[in-house]
Structure P
Amino acid sequence: MLEVLEYISKPDLNKSGKFMINREISWLAFNARVLQEAEDPNVPLIERMRFLGIFSNNLDEFFKVRVATVKRMIHFKKSFKDALNVDPRKLLQQIQEKVLEQQAEFQRIYNNLLDELEKEGIHMVNETELNADQGEFVKDYFNQKVWPTLVPLMIDDKTEFPTLRDKSIYLAIKLYRSDNPKNIQYSLLEVPSRTLPRFLVIPSISDRKYIIFLDDVIRYCLKEVYAILNYDQFEAYTIKITRDAELDIDEDVSKSFLEKMKKSLKQRKKGEPVRFVYDETIPNDLLKFMKNKLELDSDDNLIPGGRYHNSKDFMAFPNLGRAELEYEKFQQLQHRDLKPYESILDVIGQKDVLLHYPFQSFGYFIDLLREAAIDPKVKSIKITIYRLAKDSRVINALINAAKNGKKVTVVLELQARFDEEANIKWSNVLQDEGVKVLFGIPGLKVHSKLCVISRKEANGLKHYASIGTGNYNEKTAKIYSDLSLFTSDKRITAEANRLFKMFDGITHRPFVYRHIVPSPTQLRNRLIRLISNEIKLAKDGKEAYITLKMNSLVDQQMIEKLYQASMAGVKIRLIIRGICSLVPNVEGLSENIEAISIVDKFLEHARVFIFGNGGNEVMYISSADWMGRNLDNRVEVTCPIYDPRIKQEINDFLNIQWRDNVKARIHDGSMKNEMREPAENEKLVRSQFELYEYYKNQLKEGE
C-alpha cells in the first residue's frame, strides 16, 4: 500500500488528505482493469487481443499527458507534495515501478494469447519462421507496398540525430560484416504503420492462418534495404519514444488563436521525451548510443520491453477464425418514442426523450439535425463540438442546414487534446460553407455537449435542445456508453440558448442559471449545497442518499465533502470507471461509501448525479467529472432531469449497474481490482448485456 494511504486509528477530517489516492497511481489501477479483460477467459479471444491494444493506447496517452506533467513539476524544482499527495520524484519512481510490473503482466498475457490463437489455427510468425512460398509473398508485398515508404537514416556520432516522431515505432539497426564485427554502422527505419496495416495476413491453402507483423516484413528484407552497402549482418531492435503532449500557447497578441494553435502543434512534435521503450535484447552499445543521442536520463522512464511496441495496433487485430472469437454484433435498438420517418421535433415538442448510446443509435441525433436543416420553420442551429468522427455526418448535416439558409453557429474547441489538428481542419471547412465558427472562451476549454435548435412556431420562437454526456461523434457513440436528453422544456432550453449568447459575446452580464448548472461558475457550489442538504437530512434522522456515476473522482474538496456526508450517515453509492482518489469503507470516515468500477465491452462514459433530497429526488446528467479541471477550468453543462418517466429509466439503469457481479470491480485503498463476486445462488448480472435486454423489453411493452 502506498504511503499516501497510511491509515490513522481515529480518522480526522482535517487529515483526510491521508485518505486520498494519488490520481496517477489510481489511473494505473484503472488500466490494470483493462488488462484484466485481456486475461479473462470469458471474453472472446480476438477481443482479448484488442484489450491489449486498448491498454497500450491508454498507457501512451498517460505518459504523454500525466507523466509529462509530473516531469514538468520536477523541472520547476518546487514542492508539489500538497497537490500530488506525494513528492513528484518519488511519484515518478512509483510510476516507473508500476509500469514495469504491468509491462511484465502484458507480456505474460500476450504470450498466453498467442498459445490460444494457435489452438484456433491462427499463427503469429516472424521473419525466421517463413517457408519459401511465404517468403516470396512477403518479399513481393515488401517491394510493392513497404519499400516505397521507407527512408533509411544512417546515424553516427558526427551527424545530427533526427527527431523521432511521437506515436511511431522505429527499427534501430546494427550493420556489420561477419569477418569484421567491430566495424559497425547504425541506422534507423521508421515502421510505416501510420500508412500501412500493422498486421499482414499471409495466404494459406490449409486451415491454418498466418499473420506477420509489419516490423518483421521489414526485418525479412533488410538485406535488400541496405543492398548497396558492404554488410552481411543485420540486427534490428524496436524502439519507441513518447513525447510531452502539452501545448505551449504563444502569448503574442498580434496573432489569432488559430495561428497560435498551429504554431504550438508544430512545437509539440518536438516535445520533451517522457518515455523511451526498447527491445530488452538490444545490444548495450546500440542502447548507449541511442540514449546519448536522445539525451535521455533516469527521469525519462526507460522501459525495457519485448520485441514489438505500439501494441495499440492490437485494437485492429484481424479475426481470421470463427465469428464467436469476437463479441456478437448486436443490432442497435429503436427508441420507443421515435418512429421511422416521423418528425423528431414534433415528438420532443410534446415530451422529453432520453437516448442511451450505444444501445440506441446516435443516428437519431443526425436525423434531428437533418430534419432541422430542411424544416422551413427552423431559423437557427447552435452546437458545441469537442471531438468529431473522421468522416463526420454531424458536419455534413450542419453544412446542409447552412446551405438551406439556417443560421448555424458552431462553438469549436481547438484545444481538444489530440484532436486539435482535426478541429482546425473542420473550422476551415465550416467557415468555407458559411457556418459561423466560434472558438470558445479564452482560458477555458468548452467541453459541454450542447445543441439548441430554434424554430418559429405559432406562439413565437421555440427552442429544442440536445444535452448529453458524450461527444457528437458517431464513431465513439458505437463503443462509448453515454446519455443524451432531447427536450423542449423551456426551463432548460431558455438557459441553454443563453449560454450560446455568452459564447458569442452578445451578453456579458452575470447570470444565475436556475436549471442547467454550468461550470466553472456554478457547478462546484451547487454540488456542495446538495451534499450539505443530504448531511442535514441524515443528522435529522431522515433518509439521505447520494448516487454518483462518472469517469473520475479526484477533486479533494468534493471528496472531503463526501467523507463528511458518510460520517453523518448519508448512504453513498459510487460507480467510477477510472480514477477514484476517494477511499471507501474506512471505519469512522467512509464506511457508508461503496464504490465499484465497471470495465466491459463498451466504455462507461455517462455522468449521473442523484441526491435523495428528502423524497423529492434531484437528478442530473453531465459532461463533467469531479476533477478540478472540469469544475473550475472548463465550460461544462450539467442538466436536470425533470420527466418522472426518464428519472425512473435512469434509476433502473444505475440499479442494473449496481447489481453487476460479472464485470464490476471493487474500489478500495488496496487498488487490487478485486471482482465483485456473486453471492451463493445469486443471479449473474452483466450490466451492459442486461441493459440491452431492458431496452428491448421497453420496446415490447410499447407495442
Structure Q
Amino acid sequence: MEIKKVVVIGAGTMGTGIAAQLCNADIPVTLLDLKTEISEKAKEKIYKSKPPLLIDKSKINNINAGNISDDFNVVKEADWIVEAVDEKIDIKHNIYEKIFKEIKLGAIVSSNTSSIPIKILSQNLSNEEKKDFCITHFFNPVRYMGLLEIVKNENNDLEKINYLKKFCEEKLGKGAIICNDTPGFLGNRVGVYAMQVAMTEAFKMKLSIEEADAIFSRPMGIPKTGVFGLYDLIGIDLMADVLKSFIKELPKNDEFQIVAKEIPLIKKLIETGFTGRKGKGGFYRMNKVGNKKILEAINLDTGEYSPSKKIDIKSDKVDLKKLINRDDKYGKYAWSVISKIIKYASSLVPGITDKFNDIDEAMRLGFNWAKGPFEMLSEIGVKNFFEKIDNIENNKFLENLAKSKNEKFYGERQQYTDIETLGKIKSKAIKLDKNDSAEIYRFKDFNIVEFTAKANALDHDSMDCLKKATDKPLVIINESMQFSAGVNLNYIMNFANKGDFKSIEKFVRYFQETCKHLKYSDHPVVSAPSGLTLGGGFEVLVQSNFVVSHTNIVIGLVETIIGLIPAGGGCKEMLWRWSQTEEAKKDPNFAPIKVFEIIGYAKTATSPIEAEPLKYLRPEDKRIMNRNSLLPVSRNILENNRDFKPPKECKFNLPGKSVREKMIKILEKLYNDNTILDHGVEVGKELANVLSGGDTNIDREINEDQLLKLEIDSFMKLMETTKTQERINYMLKTGKPLIN
C-alpha cells in the first residue's frame, strides 16, 4: 500500500496540527468538521499560526476544507483516515460506522485519542475492520513535538502498522513508537505521573512553587517551565480531567492512584476560574499594581498570591548525582521526585512495553526531557541508586537489576528506529575531549562536536572544541533542543561588569579565527542544525562547508536587538552571499543595503524554506523532516566529499561612503517614525560602517580579514556603551528586548 491522500476528521487543535504536518510533507489532505466554515477557519488558523505550523505558507494549498455531511465521500479515495474529534465515545463510534461504510480496501483508520483504550474505541468494529484500525497519538504542537505513539492490539495487521510507522517517520518526521493498549500509553502514563509526583512532593515538603519549578526543570534535564508552570500552560482544569481518566482506567493498586487524588487548592482554583494561562491565572498570575504588571505566585498553604521570587539553586548543569546528594531541601526534593519516577516507570515494564528505553524516548520526544527515567538511573549509577532507595518490592525490573548490579544495563538507545542516530553513535564513539561547553567524539573516520552549555550558548570553550576537531572531517550537531542560541551573554557580561573589555575583544577575535578556520579547514565541516540557530550559532553554521538542516529551525542574526552587530563573520558572510546575486552585479549598493535591512531588522526564518530567500541557507543545503536523519545525511555528505578542497578566500568591492549615506537616511526615517530610538540609530550606524566597507571605495579590494576587523571594531565600540549593556542585562533578566 501507499499513503497518497489523507482525510482528517475534526478541525480542533490536534486535527489542524495533523493536517498542517501532512501539508508540510506535501500530502494532499482534506479536513472535515460539522460545518465547512469550521474547517475553513481552521485552515486560516494554520496559515496565520505563531509559532508557524507550516514550514512555508504556500503549503496551505495541500489542504481542502469540507464538512462531514456533504463531503464525506472523500473518505472513499483516502489511504489514511485520521479521527481527531472530541474525546466522547459515542461520537467516535458514530464516525467509525460512517468511515467503514465508505473506505476503500486496504485503507488505514486511526484515532488521535490521548487516553481512550483501543479496545473501547474498536468494540463495535468487526474483526476484519479491527485489522485496519489503530491509535495514532500525536503530541501538540504537532509540527514541533517529535513523538508519535502508534497503539496496536492483537487484532491489527502488523504489516500495515509497520508501514504506517515508516511513513510517519520518513514523511512526517516523527519519532514513531509502537506501544501496547494500556492507559495513557507511554508518554502520558509516565509524564503525567512525573508531574503529579513533582507537585504532590512540593506540597508534602512545604516547598514554594518557585522552588519546586527551579528543581523540576533544567537541573533535572526538564524544560524550564517547571511543574507548576506546565500545569498553568496545559490548563489546570484540563489536567484535572486527564487525572480523572487515569483514576477510572487504572487498577486501584496502581501507584498513580495515590498522586492523582484531588487536591483542595486545585479544586478551588478551578471553581474560581483560575485555570492557568487561559483563565485568570493559576499557580502563577499577572497582577497589575499601578501601571506595572507583576508576576505573582500562589502560596500552597494559604492560597494567597505574592510577587514571584527568582530561586537560584546555583546549578545550571544537569548533574543528577550532585543534585540528589545535596544536603538541603532541594536535594531531598530532587531525590524524592526522581526516585519515585524511576520506580514507577520501571514497574510498567514489560506491561506497557518490553523495551524499557522506549519510555525514555517517549519522554524525550513528547515532553522534551533531556533524559528519561532509565537514563536518569544509569547516570545516578546502579550502586548509588540502590544504596539510597527504600522499597522495591513487586518491581521485577528493579529486583532483577539489584541482583545483577549491572552498571551497563542500558544497552542501545533509540531502538524504536532503524536510523543510525547521534544518540546511537555516541555510545559507540570515542570521547576525544570535553569541557564545560562542548564535547568531541571520534566515530570511525570523522569527528563530532556537540555543544553542551545552556541553550548551547557559545564561549571560549565551545571554540576550543571546534578548533581541535578539524583534524578530521567534522559534523557539528546536538541532541538537545537547540543548535545554538548564540554567544553566551552571561560570559560576555562577566567581563563587562569588571570593565575588562580586553578579554571580550580577545574572545571575539578567537571566535572569528575559529569560524574562519572551520571554513578553510583541510577537511569538510558540516553543520546539522535543529531548533534555535541564532547569532553566533548562525555564524558557525554559515562558515561550515555544508549544511543539513532540520525543518524545525529558527535561524538568523539577531545581535541588533541587544545593541550589538554580528562580529563572528556574520556580516562578512551575508555580504558575500548577497554580492553573488545578479542584482548585486548590476548595482554595487544592492548587497550592502539588502544585508543592512536583514541584520538591522534582526530578521529570522522558521524553516529552511523561509531561510533561503534571506540567504541564511542556500538551495544546495539539505532539508530534513526527521531530526533523527541529520547525522546519517551529514555522514553521507562527508563520504561523498573525500576529495574535498577548501573554498577560495572571498574578496569584496564595496562602495564605502556613498552607500553608507543611503543607510543613514534609512535610519533617520526609522527614527523620525519612532520605530527606533537613539541607541537604535547608533547600532545602525555601526552596522552601516561595516557593510559599506568602512573607509573604502568601489575600486578598492577588501579581503575577509579587513571586514572582520571592521566587525570587531564596531562590536567593541558598542559593547563599551552603557545602553548596549542595559539591553543585554534586560534581555538576560526578562528574555525580552529593551528599546532605548
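A short reminder: the numbers here are calculations on the coordinates, not readings from a lab. All values derive from a computational prediction rather than experimental measurement. Cβ atoms are built from the backbone, for glycine too; each structure is taken alone.
For distance in nm of label points 7 Å out along Cα→Cβ at positions 117 and 309, which of the structures P, Q scores highest?
Q
To test your reading of the models, identify which of P, Q gives -13500 for helix-only ellipticity at 222 nm (-39500 (n - 2.57) for each DSSP H run of 4 or more, over all residues; to 500) when calculated.
Q
Out of P, Q, which has the highest value for relative contact order in percent (Cα under 8 Å, 6 or more apart)?
Between P, Q, the highest calculated value is found for P.
Could you figure out which one of P, Q the value 62, 54, 30 for Cα extents along the principal axes in Å, for residues 21-180 alone was computed from?
On the way: P: 62, 54, 30; Q: 42, 35, 27.
The read-out comes from structure P.
Out of P, Q, choose the structure whose coordinates give mean count of other Cβ atoms within 10 Å over residues 109-116 equal to 14.6 when calculated.
Details: P: 14.6; Q: 22.0.
Answer for the origin of the read-out: P.
Match the computed value 4.9 of distance in nm of label points 7 Å out along Cα→Cβ at positions 349 and 557 to one of the structures P, Q, and report its label.
Of the options listed, only Q reproduces it.
When Cα Rg over 2.2 N^0.38 Å, for residues 325-428 alone is computed for each of P, Q, which one produces 1.22?
P
Looking at structures P, Q, which one was distance in nm of label points 7 Å out along Cα→Cβ at positions 333 and 357 calculated from, given that it came out as 1.8?
P
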